[in-house]
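Alright, structures below, take your time with them.
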Structure 1
Amino acid sequence: MRKHTMGLLAMAAATTLTLSACGGAEVGGEPDGEETAAGGDTIRIGIKYDQPGLGLQDGETFTGFDTDVARYVANELGYSEDQIEWVETISANRETALQNDEVDMIFATYSINDERKELIDFAGPYFVAGQDLLVAADNTDITGPEDLEGKNLCSVTGSTSAENIKNDHAEGVQLVERPGYADCVTALASGAVDAVTTDDIILAGLAATEQNAGKFKVVGAPFSEERYGVGLPDGSTDTCEEVNAAITKMIEDGTWETLVAANTEGADYTANADLNPPEPDACA
């Protein structure tokens, strides 16, 4: 039911945008000077395939906030949804995919930082996440990382999220590692752990799945800033400006708020209002 509803929302949004996006770049047009994303029959967009609520593949269907934002931006650039070629881009390979011309842009919980900006360009941000905690819906004991002393905390093997809490926020935390965040949520549901930690919107996406809806809540006390940007090949200043214009329009016309709500429904989650919606950075 939920996947069907989200699919209808995305289709409706795409239809509306197709009628209204007269300012987008012409499909098939030749770029003037610097190469831009618009100008071909398809646009290759890198996403995650395994993050509920953000980027999730289910057969030929792709759902989540990142994919919905990507559809909106692509439409503003002159591409209909059937011209999008989705490409799986795992975290470790995102810069390589852009440098090797495997994708035109990436929407994949891609945090903007100076190290990455040495290799690629970013548009955005289009969302500012923060590390947070997921607990049972009826849990009143844990309201932030300071309440985790003596508690079992789950994060993914090799992740820095749990270590950040242990080193900077609470002593005596018992770390429990699992292969993926879905496994952590399963441990939380069984009572094997007291909380799960990673970026707040990732937690919200996990909690909003059909099988988890109503069972968990995001504590709502983020203690870091992760500015999700659109990854672009190095030297994409013109494309960056076009993408930023699309993001700004998406925020101003109310679509951004609608997409956040649709993709986190059932998670008892509200985006950090002090940081969201963000204003895109100036393009270099």
Structure 2
Amino acid sequence: MKVRQIGAVAAASVLALALAACGDSAKDGGSGGGGGGGFKIGIKFDQPGLGLKKGSDYTGLDVDVAKYVAKELGHSEKDITWVQAPSAQRETLISTGQVNMVVATYSITDARKEKVSFAGPYFIAGQDLLVRADDSSITGPDSLTGKKLCSVTGSTSAQKVKAKYPGVQLQEFGTYSECVAALVSKGVDALTTDNTILAGYAAQDQYKGKLKVVGKTFSEERYGIGIKKGDTATCEKINAALKKMIDSGDWQKAVDDNLGPAGFKVDTALNPPKQDACS
């Protein structure tokens, strides 16, 4: 098989899509109906199984969680406007009122709590590595010295690698799609972010057999729903909605529907998670 040739074509295709996504400003996120306005929710547009935009359709675990929460808050699906929320822009989108909430693989951290408030968590993932299927030299973060590693600007993944593994040649791009394209075309040796995100990319038709998740997590990523800082009342309503989603079985269905096709193994010792107290 002409693996390199196929990989190059796939990489070019994904890179084109990634650049197109980057060209969308956050406020040009695309509407879920109603001609704009309504209830604005920030999600990722390029993460299979979590937050993915295809035409006018939005799919993924984050999307299903966001729809459920919005309904519990009194907003129908047709009232939702989906807004692209790149990692580096999430706090700004919330603080400036461009979105009502962000549900975008948004890890709860103390640093972020200084700028926004969080409801949740609604899922707990772990940071891992995505590599080419034929690469046996990378077995975990300790084997990254001298390797070119890709992550996304503004992500906790990039920050943790900088702090813990100074021998790594870290390259930060605007989206994970760009990192995947660089990995396939051998511009980088590995991509790091949450195992949920990596599994989604590895399961895409154009990458089956070409990419693999290393399977050695080295962090705990608690996905929260970002809202305006200090909005305790909304936080408590969202937490009640998340608890209802979990207790009803709808949470498990959303996880199975969105992460199951990628063969993702949910850490049942951590999931479903209990929500933090609002503050």
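Values quoted throughout were computed directly from the atomic coordinates according to the rules given, and no laboratory measurement underlies them. Note that the coordinates shown come from a computational prediction; the quantities given were computed from them, not determined experimentally. Cβ atoms are built from the backbone, for glycine too; each structure is taken alone.
Who wins on distance in nm of label points 7 Å out along Cα→Cβ at positions 43 and 67 among 1, 2, i.e. which is largest?
Values: 1: 1.7; 2: 0.8.
The structure with the largest value is 1.
On Cα Rg over 2.2 N^0.38 Å, which of the structures labelled 1, 2 is highest?
1
Of the structures labelled 1, 2, which one yields 2.9 when distance in nm of label points 7 Å out along Cα→Cβ at positions 51 and 235 is computed from its coordinates? Present the calculation step by step, with values, prior to reporting the outcome.
Values: 1: 2.9; 2: 2.0.
Comparing all candidates, it corresponds to 1.
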